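In the part that follows, the structures are each spelled out as structure tokens.
Please treat every number below as a calculation from the coordinates, not as lab data. In this text the structure is predicted, and so the values were computed from the model without any measurement. Cβ atoms are built from the backbone, for glycine too; each structure is taken alone.
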Structure P
Amino acid sequence: MTDDLHSDEQRYYQRQMILPGWGMEGQRRLKAGRVLVVGAGGLGAPVLQYLAAAGVGTVGIADGDFVELSNLHRQVIHTIDDIDRAKVDSAADKLRRQNPHVAVVTHAFPVTAENAADLVAAYDLVADCTDNFATRDALQAACLTARKPLVSGAAQMTDGTVTTFTPYRGAGHPCYRCLYPAALSATLTPSCSEIGVAGPVLAVIGGFQAMEVIKILIGDGDTLSGRILIVDGMAARVTEVAIEKRADCPVCAVASFSPR
């Protein structure tokens, strides 16, 4: 655990530290936490900003893209002055100005099957804010091997989903492949450049993701492991659906999942 919080940190976080189950100990745990956020776009923007504001001690940002004008309606961590900048640099500047007590680490490259394990090894958990199955596949494999939580969000058009994968906890905690079989992951899905996406939906999903990360770090509350939230922005409806371990899941069939 880290040293006690400085007096200015205590003032910064006082409105959340008074929450039941949080307190000084919860804030110390956040300060000791290391979270990797993969994707500094529409989902990554609220996740990064809320984690930094909450006082997560080390926030890693992984993204190989650059800011474009068409990003700005939803990727609200960037501004028009950031066009053509690396997204990780633009985001890191905002977070450092937002909360000087947080260490921000940038990884200005795409996450792949070749580098995911090394990246994940340096963090306590991962927030998947990406928009493609190849990166998601790499992250789920790395997190599974490292036995680290994977908080996964997705959004298209006016809908979104969020869940958490902790299959190493055993029965009742399905893995990524239980929800997204390889055959489905391999299916090409339209990108937001083709079908569009509403910015506020990303804020809702990103907010849920940030809250999942915070709960895991402070060790309080119920996570979404074994459940998925489906947000319908146009109907203003949030639906919860249970995720079951699939009997034919190739990952669960060969992996040994049990609590440490």
Structure Q
Amino acid sequence: MKPQFYRSSVVPVELRCSTGTKACYGKHTHDEFSIGSVDGGHSVYFNTNTETQIGVGSLVIVNPLDVHSCNPALDTDWSYKMLYVCPKWLGYIQTMTVDNPSKNFIPFSQIHTDDPELYRQFQSLASSIIANTENMRIEEECIMFFSRLFHETNTGALNKPIPRINIVKAYNYICDNFKKCISVKDIARNSGLSEYHLIHAFRKSYGITPHAMQVSMRINEAKALLKKGQDIAAVASELGFNDQSHFHRNFKRLVAATPAEYRK
């Protein structure tokens, strides 16, 4: 099967997906940071002059300009995903989450990990990029995944106290703008927090992320409009959903009924 490529319009990443392939790479480098998952079969992974056998559930970590290759084991095929990330953006996220006063990307000392939660989060992020879900969800998942990667493989988190007033500002900003296409950066800027601290402090206060709160507010408004008998497609459009199926999926997930069932 030919490789598939997916790019995000909200974060500087590119995802490559290959299934059941025997394609091999020579040792090479590239300017981007990259991280990839083995989803089927086994691979021979070379990085920093070390060769390692890895399998399903492993994530490879490749710093910019590191000489590396990752190929299927001899006479087999494999499936994998590889995410290429702009180092400048990654350094920006790194500055929020770990002790990095330089604001430049600090290379990872670890070249692969078998952490099951990191693997699960990577697959969730990849699925969101492939499905091209809401921009804010992709933005959140990228920040959450890479902050966990920094903490688990390099150093601990920056634990600074977040004043309650900043979280309230974030909540109020979402309340005032939940119908619009807003970003994590928009909410963070208006609440006086970094994107990383916004997501983690907001979830600690409300039990859900800013994006999940926005979706919940949209669905509550949808219920009010549907009770008035408004057209389902018009409601989906007014509340900023990508399309009717996207609206239907989120409505059923939160209400346990379809929009049509609820309106009837």
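Quick notes on this one:
- Test item: distance in nm of label points 7 Å out along Cα→Cβ at positions 23 and 47 calculated as 3.0, pick one of P, Q: P
- Structures P, Q, by distance in nm of label points 7 Å out along Cα→Cβ at positions 111 and 143: label with the highest value: Q
- Source structure of the calculated read-out (mean count of other Cβ atoms within 10 Å over residues 39-46, 18.4) within P, Q: Q.
- Source structure (of P, Q) for helix-only ellipticity at 222 nm (-39500 (n - 2.57) for each DSSP H run of 4 or more, over all residues; to 500), computed value -11000: P
- Highest-scoring label, criterion being Rg/Rh (Cα atoms, Kirkwood Rh), among P, Q: Q
- Between structures P, Q, the greatest calculated value of relative contact order in percent (Cα under 8 Å, 6 or more apart) is seen in P.
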